[in-house]
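Multiple structures follow.
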Structure 1
Amino acid sequence: MGGARRALHLHHDRWVDEDRPPDYSTTVTWPAKVLARAAPEALIKYVEVKALIGGTTSIQGTPVATRPVDGWLLRIIDNERLPAGRDMVMTAALQLDAEELREVRAPKLDGTRLLIYHVAEGRAGPIVRREFEELEPCWRPGLIGVHGTALTGADFARWQGAVRAINPAERATLVWSPFSNYWLYHETTDVVSADRKRLRVALGSDWAPSGTKHVLGELKVADAVNQHRFSDRELCDMVTANPGDALATAWGPGVGRLTRGGGADLLVLERRAPDRDPYHNLIDATERHVRLVLVRGRPFYGTPALMTAAGATHTNPITVAGLRRRVAVRQPDRADAQLDWPGVRRALERVRADPVAAWRVAQDALASWGGPLDDPDAPLVLFGDMPEGDVGAFAAAGEVPSGLVIPPLDTLTHDAAYFATVARGGVPELRHLAGYYR
């Protein structure tokens, strides 16, 4: 998250275009580009560890890469190959043209594939309205719409009706990101209407510049603005069963539920009071209360005692919210995942120390490769797919701005600095978030 500029934006194009902060390219775009190019393994693993600390087992939104990263620690939804070794998930954070949606994406939504698509993000208006209407050919089982802040109850009814006309047992899926919505647009998706129209609602934390650290934080924002319209269990389903059921179209019923033969993605939390309802316990839990996280049945993060009991190997110590934890970052059985946690930190800090030199070394390595970028042996390089703002002549020349300073790494937890930024933003709906961490 950046500074305290909390102007009201109209839609997703404005906050990186007409309304963007004047230093957007040097505080967001170029730091991300340099880190992704010069330390790709370290960057992905840092993001994965930040998610693990909040009990997250799957993330979506991996950058375009020279070769797929299937997820060293977590499931990366974009590239996860379930159940038969095939990639069945299409994604698009940026808008596709109507012909691409109609002719290419819609025919692939055959009941076995997913399309995760950002749509109608922003306040009501012709741009976000057109996005939703152009998406109509894809109103099929397998479409997961992200944001939908400008959609109405009538829109949700049309979408759900189109899905049920194809498969009466299926539900449309909407991903809700309340923190980012309020931070950027001062309003959020009408998830109550979506629920009434029988859509499945999942919760997502959007991305670091305008979101919470992970879904455990996002769950608290959802609870704070809920006003008793959803039960504690319904809120918890938004980060467990609902996303798992949505992914089941492509993955099978393997994640999101505790079932025999399931994916064994598990979160173990401290029970803060013997009589505490388990759903309310999850909503109130912070990073301090995460005891163990397993992905695919393997322990990746937790207390030293539970990591040992679960058979974790090649772990490193890590301090989270003042507490001792262990994290398994290095994967000895994978040649492309050899960095451990200290190595991740060192690699990222080396790039921060001299971003211009790191960029040039990475560019030279890529140029010396000479082979096709989709070759399995090609160097791993990440290319961002998010709006960049005005990078000007630097982008055309492929050169880092002289004197570029990469900000300190985003902290792993919701800490005092994070809450100070939220407070300076002055968004009323977000003022309650800090209270969950006291």
Structure 2
Amino acid sequence: MVTGKIVPENPGLNIIIVGCGKVGSTITEQLYREGHDITVIDKDQRAVQALTDNVDVMSIVGNGASYSVQMEAGIENADLIIAVTGSDELNLLCCTVAKRVGHCDAIARVRNPDYSEEVGYLREKLGLSMIINPDLEAANEIANILCLPSALGVSPFGKGQAQLIRFKLPEGSPISGKKLMDLGAMVKNLRLCAIERDENVYIPNGSFELRSGDAISFVASLRAASGFFEAIGMKTHRIRSAMIIGGGNSAYYLSKRLIGMGISVKIIEIRRERCELLESVLPEAVIIHGDGTDEDLLKEEGIRSVDSFIPLTGLDEENILLTLYARDASNAKVITKINRITFRNVIAGLELGSVVYPKYITAEAIVAYVRAKRNSMESDIETLYHLYDSRAEAVEFTVGAVEGVTGIPLKELKTRGDVVIASINHMGQHIVPGGDDCIREGDNVVIVTTNTGLHDIRDILR
């Protein structure tokens, strides 16, 4: 096992982050670790103090949309402003003021479905580099997992051509005790690229021996992944029904996506006025007014026979308890949304199965953008996913003409030992790379590594 962190040659960016809540704190801590100069702004002095107690960044207590506050924060010399307060309108105003005063890029968190349906218009008219919606991103991740219920996580690369898939090897699996080199045709169309065992993360080679309980990540198309799961006895079945507890924005986004996939949706929501709104905007869904934590109601509404169960309440404790109950009361595929980013070891020990963290999804998208902005012109970061509590990461690059990398057979590339080239997308075709394949200009390449912090495709070389 080799772990570490790559330190980029390019200097860090000057970044202003408005909002010191869960999302703002997560982004600040990640970007601080990557060597950027950061100033945080929040009206809540306690939130600012709690963040600056953990990371050594500049801080200002005030209104991030104020011209004078932004000037004090150095907006004229900033490379990027990230507005992630709890108010969509304030975030958009922060970015608008910054674009008028400075010459920086701007990213805004926007959660309201009305705004999210106008993302293209808002980006163009306000000059925003990115609009990020945690609720929508969480809903998309949940929907991706339901496409492959045997998996714990499914994350798309290359516009869905390839997927990063995570699963736990069950007891009695026919591949437990086998070396990767002996799996043969089972892994012909996929790349096993990272394995967690006993709190250690490995980039496996052919002699690596699998064990039951391993948390395995691989890159493949959905078709190849389904074939692999069937070959190892983890039968996949099509999800036809979903029960969602809680009728907030995440439930709305997820329901729209699932209905489009042909999945029947039932939402249980305790607020009558919210039920009435959901009935008007989701006419194809069944909306139940009631307490989703009521065991009798859950039984009455069919928890024992539903294919999937997704608690999306605003309370992590409720979501966790509902998941544990559903695992005991049914055979449904269960996915749990967790808003807090603390106690992850405790949560992992509960065996909840698939867990989605909206805050981390948001942070990953923003960190990927920042790395791309810091990067050279020869390769650009498209997508970033952290694995195993950020001890490994999967990075998708769009590659230019890079000397020493492009046009060279992979078997001749002198790559680092903690790196695997997991996928190449060449002219829209997903390729599981072999030794005779080459990375070519214009390709999208997925790299998985335990040496976190890749900024450039050349970072894979020794």
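Derivation of every value follows stated rules applied to the coordinates shown; laboratory data play no part. These numbers come from a predicted model, not from an experiment. Cβ atoms are built from the backbone, for glycine too; each structure is taken alone.
For which of the structures 1, 2 does the calculation of relative contact order in percent (Cα under 8 Å, 6 or more apart) return 23? For relative contact order in percent (Cα under 8 Å, 6 or more apart), the value 23 is produced by structure 1. Quick check: 16.0 is what I get for mean count of other Cβ atoms within 10 Å over residues 357-364, calculated from one of 1, 2. Which structure matches? Clearly, the read-out refers to 1.
For the set 1, 2, ranking by Cα Rg over 2.2 N^0.38 Å places 2 highest. Have a look at 1, 2 and say which one yields 13.5 for mean count of other Cβ atoms within 10 Å over residues 277-284, as calculated. Corresponding structure: 2.
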